[in-house]
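Colleague: Pasting the structures in now, so scroll down.
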Structure 1
Amino acid sequence: MWSQYKINGNGLDGVLGTLERQIMPVVWELGEATVADVHKRIEPPNSYETVKTVMARMAEKGLLQRTRDKKAYIYRATLSQEGLESQVSRQMLDSLLTGFGSTAISQFADLLKEKPERLEELRALLNEMEAE
């Protein structure tokens with residue numbers, strides 16, 4: 001399970017590095033990919049060696065899994081984009097609730113006041129939970 005994150009922006013852009021943000025969509029789209037496949041599809045000026053190094057590190061972190069196929073590694077995402085978003089957001093929320101408790105809940109409620117559409121989403125989820 002991937003559990004290394006830092007918040008530097010919104011969504012996965014906030015937790016993935018610049019090159020990781022370019023690599024993951026390619027791997028998700030292709031299903032499996034070699035470094036060469038990814039290198040062809042991302043923005044320059046990243047060298048092949050840089051992409052290779054970053055993908056190897058992503059495998060070490062658990063974002064990608066790799067298997068050897070003759071002379072090249074084949075990479076696959078360990079989670080779908082939705083799965084990664086769910087895992088990261090759950091870990092962040094758990095960290096906030098563990099570290100800040102009721103203060104985090106209060107701040108979350110204040111944010112929801114500013115975003116009525118999100119408040120309605122939460123209400124619908126709570127209603128579903130109560131109905132179960």
Structure 2
Amino acid sequence: MKKSIVITGRQGSGKTTKAKEIANQFDKDEVVFLYYRSKILDNPFIFSECTEKTKLIVFEELYDIKQVQGFFNFVSNPITVNKRGENPFIISPKFALVCQSDITQEQFAGLGASFERRFDIINCQHNGTL
């Protein structure tokens with residue numbers, strides 16, 4: 001996986017299945033699944049489930065393009081992982097962002113060229129096929 005990805009599509013279109021297929025390309029201890037919640041990106045312990053082996057972080061339950069855009073800094077820079085009672089460490093994982101709605105190619109392009117260099121978009125069709 002050369003870039004991080006955004007997986008879009010309506011409910012039942014196969015987004016989570018596609019994310020799991022991508023995750024299966026990695027060893028189990030290299031992947032962390034997290035659920036997006038409001039203001040989660042402001043939490044200094046957001047990545048506390050990660051280990052130094054983490055190569056892929058799958059975020060589910062993003063609902064719009066603005067939430068996707070919030071990940072730009074995480075993809076652009078190494079991440080400092082803070083765990084209570086442990087020394088912080090740095091990782092540089094890829095992301096798979098599962099968005100619960102269709103994001104048009106125009107919206108994706110509207111995020112700018114540097115966003116497009118770091119993310120690919122996969123739009124799952126409504127019948128579960130890509």
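Each reported figure results from applying straightforward, stated rules to the coordinates on display, with no laboratory input. Bear in mind that the values here come from a model prediction, so they are computed numbers and not experimental data. Cβ atoms are built from the backbone, for glycine too; each structure is taken alone.
Colleague: Quick check: 1.03 is what I get for Cα Rg over 2.2 N^0.38 Å, calculated from one of 1, 2. Which structure matches?
Modeller: Answer by label: 2.
Colleague: helix-only ellipticity at 222 nm (-39500 (n - 2.57) for each DSSP H run of 4 or more, over all residues; to 500) computed as -20000: which structure among 1, 2?
Modeller: 1
Colleague: Rank structures 1, 2 by relative contact order in percent (Cα under 8 Å, 6 or more apart) and report only the one at the top, that is, the highest.
Modeller: Result for relative contact order in percent (Cα under 8 Å, 6 or more apart) over 1, 2: largest is 2.
Colleague: Which one of 1, 2 has distance in nm of label points 7 Å out along Cα→Cβ at positions 14 and 46, as calculated from the coordinates, equal to 2.2?
Modeller: The read-out comes from structure 1.
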